[in-house]
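Computed from the coordinates by the stated procedures, all read-outs in this text should not be read as laboratory data. Treat the numbers as computed from the prediction; the structure is a model and nothing was measured. Cβ atoms are built from the backbone, for glycine too; each structure is taken alone.
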Structure P
Amino acid sequence: MHNFEWSLPTRIVYGPGQLSRLGELVKPYGRKVLLVTYQDKTGGLTEIIEKAIGSLQKEGLEVSVFDRVEPNPRTTTVDAGVKELQKYKCDVLVAIGGGSVIDATKFISGTAYSGGSSWEYIINFWDSKPYTGAYPIVAVPTVSAAGSETNPAGVITNWETKEKSAKRSPYFYPKVALIDPEILSSIPPSVTADTGVDIFSHLIEHYFTSSAESEITDRLTEGLALTLMEYLDRALKNGCDLEARGQIAITALLGWSGLQSLGRSGAISLHFIEHQVSAYYDISHGRGLAILFPAYLEYFAEAKPARWAKLNRRVFGAEGKDDLTVAKELSENVVTWLKKIGMHLKFADVGIGSEKFEQMADDVVRIAGQKDGKVPGPRPFGRADILEIFRRSL
């Protein structure tokens, strides 16, 4: 095992109907609230926002609403949110939405506190300007996926340059994560499946890329993956199954909290590759991951066959004594699972051709590459490797 330090400073409040406690949970952190969310075209969010505002106002808090966050949130949107916070002199932020909303809220909070514009603090994943502080955040996820409600990371997109990257800061941890399965029950099946792929990716990327061994962390990861697949089936059959929604929500929360990398921290190489796909084409993160997953697993199976085989045996029940053979079968088993949840996709299925492959590969290396020009992963890789994964995903 690697040496490690792990802190989960976020207070987690879980249970059906807990949205009614929002004002009580926010009040210790400020009096003027910037409620950050998205514009809902289906109408399902309206009731949630009304209940949230009612709970906040019941505690005597002033509320200003910033509802302009889009999927793959833009730097321009974040910077507009900073201006809103400053205009109304807000001292606490409430994020109500999925990972995009919570991530945007983190960047609004940190940038408003530290000054400047949001993209100044990100550019390259490994070497970027640090934040000096942030305003407190209370996160209310409406989707189970990114786990952003309990981690110190966020992702934004510079739409002008077609660049997407992540940022980690100790100031990004929300003070409270309010997990209410009643809110999550409104998620449609297509989004439920989409976000399930993101959770699965979070669970296994460190599992595959670390150079260290940590059996306890392996078992935790495997158990979370099995839980996800079992309860995702239930939620897809019955979106109002609150037990299933709750199990998935806690899996998402733990899956990107640092728990999945204790003693064997690795890299999020599949995420690095997908980020540039959604930066160029603005597809959902889960769909981008689903497109790349089979080729990624197939291409890198020989890099760490023992790790690939271990997960295949323990999570998918694969048999066979030869690690390399079992490792190569993992991609096939993941494809079977993706088909089961309606997420087996190729680039062609979403109207993407090969025209931008070389530009996207260059961006992955520039944004996620280390000083040696290689992107960390199951093995260090570069432009040619990324292009091959793209080609296999056509």
Structure Q
Amino acid sequence: MAWDDALWRRIAERGVHDAIARWTDEQAIEATERFGAHNYHPLPVNIVRAKGARAWDAQGKEYLDCVGAYSAVAHGHLAEALVREAKAQLERSTLVSRAFYTPEMALFVQALAEYSGLDAVCPMNTGAEAVETCIKLARKWAYTVKGVPEDRAEIVVCENNFHGRTTTIVGFSTEERYRRFFGPFAPGFRIVPFGDAEALEAAVTPNTAAFLAEPIQAEAGVIVPPDGYLAQVRQVCSRHRVLLVWDEVQTGFCRTGRRFAWNHEDARPDLMAVGKALGGGLLPVSAAVGTREAMAVFQPGDHGSTFGGNPLACAVAVAAVAVMEAEDYAGRAERSGAFLRTAFLRAGGGSIQEIRGKGLLLGVEFVPELPAERLQEAFLRHGLLTKEARRRTFRFAPPIATEQAELEEIAERFESAVRSVAGTM
């Protein structure tokens, strides 16, 4: 495709999809590899259309989406209620400076605060932004409320964490490939083992501002902490006057069978980062949510985002949460996850070493004898979109809106894929 004046005019007149329709899967992949930064290593699948739990490539091959955009597509692709809301908002307004009020943002912050059981909301766009916002809030709270000497605040984090890819966040990652060549990194973070409340307590000092962690470590291979850990963490933080910050970007909004993963125990946070499913699979929407004491430290000029809290995002997000609540997404995730766990164990037999997770966030770890590369190829060949996390673990997080018949299809395709690999070993 030659980007000459005629092509620019044709796209302006006929639309982007007139150009897209002329591309094969191979051409799209080649252009992405040639002109795109190689910060991702996509699987060899070119998705041109998606609806509900299904997606299709340019050749018409159908897949069941078990990646779900890492929990972002909880409602399924192009959920009708959310598309309708987006279209209605497109007729009103889409982006208004935060120099003004809008009814959409007013509705959003109240709805999200009420839904989460917390007091105040700072709208952002991406999950990493929400985490960065929580870090800023925790540090300012430490200096202005707790009395930590300025520039001495520490935040305790966990080994194998994944909170995003900004330079601050990768600085306290324990994954070398996320860190190498991106330093120097910001100081002020201490790392402890995940799932060990005693290690957290031992790491707390008078300068500790917060403990930041995922209730379930999704990117690390869907690692679930021991029962009671979340509540123990809450107790440690309360005992030492340390803010508890949960990163619920991937685990929030009913994915684990509760509104938020911390709801499985008595572990109410002081701050919480949310995102992904909040945008209904249509837009990037995130937020830092917290108690009045933690959120009140922000003053005008402390933080901001041009697109954070825009009317279009806010309208879609409120509709997304309303659908989750009205259609019992938490209950659906719990029931669907239980079905898939049982079906996978029955189908996988001796090929599966362990299944970890809660609700509809499952990590299936296979025995070392089954090559992960061949399993990945088999899943794609049998029409399942999933991807290896770590430790030979494939994540299964299809839309919460996935119907029972589709869950049964996922189980059948899973069995066929695993048997096609195990049978050749």
Structure R
Amino acid sequence: MPETRADASQWIALEDHWSAHNYHPLDVVIARGEGIWVWDVEGKKYLDFLAAYSALNQGYGHPRIVEALTRQAKELALTSRAFRNDRFGPFCRKLSQLLGYDKTLMMNTGAEAVETAVKACRRWGYRSKGVPAGEAEIIVFDGNFHGRTTTIISFSTDEGARGDFGPYTPGFRVAPYGDVEATRAMVNDRTVAILVEPIQGEGGVVIPPADFLPGLRALCDERKVLLICDEIQSGLGRAGSLLAHTLSGIRADGVTIGKALSGGLYPVSAFLADDAVMDVFDPGSHGSTYGGNPLACAVAEAAMDVLVEEGLVEHSARLGVHLEERLRAIEVDFIEEIRVAGLWAGIQFSPSVGGARKISEALQAKGLLCKETHVHTLRLAPPLVIKQEELDMALDIIEGVLLSL
């Protein structure tokens, strides 16, 4: 590691030389974070409006979560599930009760949680629905992002994520996002589940029609199909609710969560479902060395306490109204659409702008960090601990940059 903290170029050069080029980050090298703020190696201060794709909903270095991590790390960090530990059972109870499901299955990353859900749905289909062995199908949606494992990218419609990584895992059918009737036409006797993001985050904060999730719920009830909601980005306060799909007045049969489950301090994820689904797992059928380790449980418990006790979910809903009002008041003719859910927004630009990357780079120069997605969309997702005056500060920067184009 370079000893001087004067020039970011040396860190960038090291990364470019020694790391695989599987990301295209902005050329900012962050060295410290606190709350909603980060500082780069050159000492410049920025507002973070990405929050590590919602992993940092509680902000950088929240003292309650850091304290829980350091305290537990000194006591017991890992046992694996080969032995029991005193943090696991209490946390599973707490998380299950908080989100309203019978059981929790803890993993580490979001992709692992989705893989867990896929396995649960398939085994449920064989054991409870009577689907012939090896023939289970899961319906997913175009524009989805559920992770980057081989099975998950097999049902991605993003060629950048799946290209040249085949052969692909079978058993998935892709429906148009937001279209209940097209989905209905794909359901058959082999369909075991519908896997859906209540809001497509990586897709650019794409919000489906109001009748979409209720329509899927009714369809699943009618055809004995599981409805699984991927809440890894949309859940835990980001969209103004603990689980975004509940804003549509429905309850999924299972959910995947991650990212903010640990407040950005440690990889923790989970799949939650009722006994009818979760009881398909028996000893040896699924697991993870680190899944449910005592350090993860302690960190996640503190992270959930912060979300609930500090009112961050309600805060996201309230400030989300202000965020939307401010964005819609920006008078430029190259914004095609503004999509907002809680403290989460996607700004869709017309191709005439030349791509949202140039906008994210212009915002970086002004002290605001966010990231483009799918070429023409800018995503905004500040930590939920942001204050209204800080939100307005960021929105002033955004408005100024857009008006200057």
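P, Q, R: which one has distance in nm of label points 7 Å out along Cα→Cβ at positions 25 and 217, as calculated, at 4.0? Of the structures listed, the value fits R. Of structures P, Q, R, the largest value of distance in nm of label points 7 Å out along Cα→Cβ at positions 137 and 289 belongs to R. Out of P, Q, R, which one gives 3.5 for mean projected area of the Cα convex hull in nm², for residues 265-304 alone as computed from the coordinates? Of the options listed, only R reproduces it. Of structures P, Q, R, which gives 13.1, 44 when Rg and Dmax of the Cα atoms in Å, for residues 57-160 alone is computed from the coordinates? Matching structure: P.
Of the structures labelled P, Q, R, which one yields 2.5 when distance in nm of label points 7 Å out along Cα→Cβ at positions 209 and 361 is computed from its coordinates? Walk me through the numbers before you get to the answer.
Numbers: P: 1.9; Q: 2.5; R: 4.0.
Working through the options, I get structure Q.
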